[in-house]
1. Using the calculated result 2.2 for distance in nm of label points 7 Å out along Cα→Cβ at positions 22 and 86, pick out the matching structure from I, II.
2. I, II: which one has relative contact order in percent (Cα under 8 Å, 6 or more apart), as calculated, at 31?
3. Figure out for me which of the structures I, II the number 10.9 belongs to, where mean count of other Cβ atoms within 10 Å over residues 46-53 was derived from the coordinates.
4. Suppose you compute helix-only ellipticity at 222 nm (-39500 (n - 2.57) for each DSSP H run of 4 or more, over all residues; to 500) for every structure in I, II: which one lands on -26000?
5. Kindly point out which one of I, II the value 50 was derived from, the read-out being percent of Cα pairs over 18 Å apart.
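What follows is calculated from the coordinates using simple rules that are stated; it is not laboratory data. None of the values given here were measured: they were computed from a predicted structure. Cβ atoms are built from the backbone, for glycine too; each structure is taken alone.
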Structure I
Amino acid sequence: MAKRSAISFTRRSPDNLTEELIAVLSSNASFEFKPLFEIILLNLRERNAASGGEEMLRLRAYEKLQGLVNQGAVNRTVTGITKKYKGVAARMAVLRTEMKALRTACNQRARAKAAAAN
């Protein structure tokens, strides 16, 4: 078993993909993955935040969606071969405030860094 080093540096930065997932799934609608991804891709392109290619973005979106399902923030219902995803309102509200706080902290760091550079 590998030993973790004592020195580590982690900084959580805002994740545009997760923000969009949370924003879309906060509605009362349920989505299949393909229409959900198309909405997210359109929103990310409007924000000029879609990078890395569409297929890679699709894989990341599916991975993030499954993470939200595992956290209990999204319900997945399976009927036959169709999977539909719907956000849990209480958990989505908590995630939305966490993401907003994370975005605010990142923006403050960026402003502080810009002010220090000047």
Structure II
Amino acid sequence: MTQENRSYTKLEAWMESRTLVSLVYDLVEKFPEEEKWGLISQIRRSVVSVPSNIAEGTGRQHSKETVQFLYIARGSLYEIETQLFLAFDQKYVGKKDLDNVLEKITSCKRLIQGYINYLKKKN
């Protein structure tokens, strides 16, 4: 793997989103067993898509393509946010845990938006 292909691993947005994945995986472990194939599965797919889309976008040839994948990653953050609010409504997650994860999601949104802005200015 060349240095260029590994560049996404040095992106703060990618590193922060990996932290979010771990945080969310730990959180959903507390959900009821009957949600294993429902909300848990959906939340996990959504959260994993964030660093995955950042990585995939970075591997594209043109920054316009990279930006599109970053928008997808950012959209997944809104999806996770909504799913966690639903979990809170069902009392699967407490307010403190919800706020903790929402703070990390906000951080990821800012970092991804910053990278989008950087790439757009660069072109």
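1. Going through each structure in turn, the value belongs to I.
2. Value 31 for relative contact order in percent (Cα under 8 Å, 6 or more apart) corresponds to II out of I, II.
3. Details: I: 10.9; II: 22.4.
Source structure: I.
4. Working: I: -20500; II: -26000.
Attributed to the structure labelled II.
5. II
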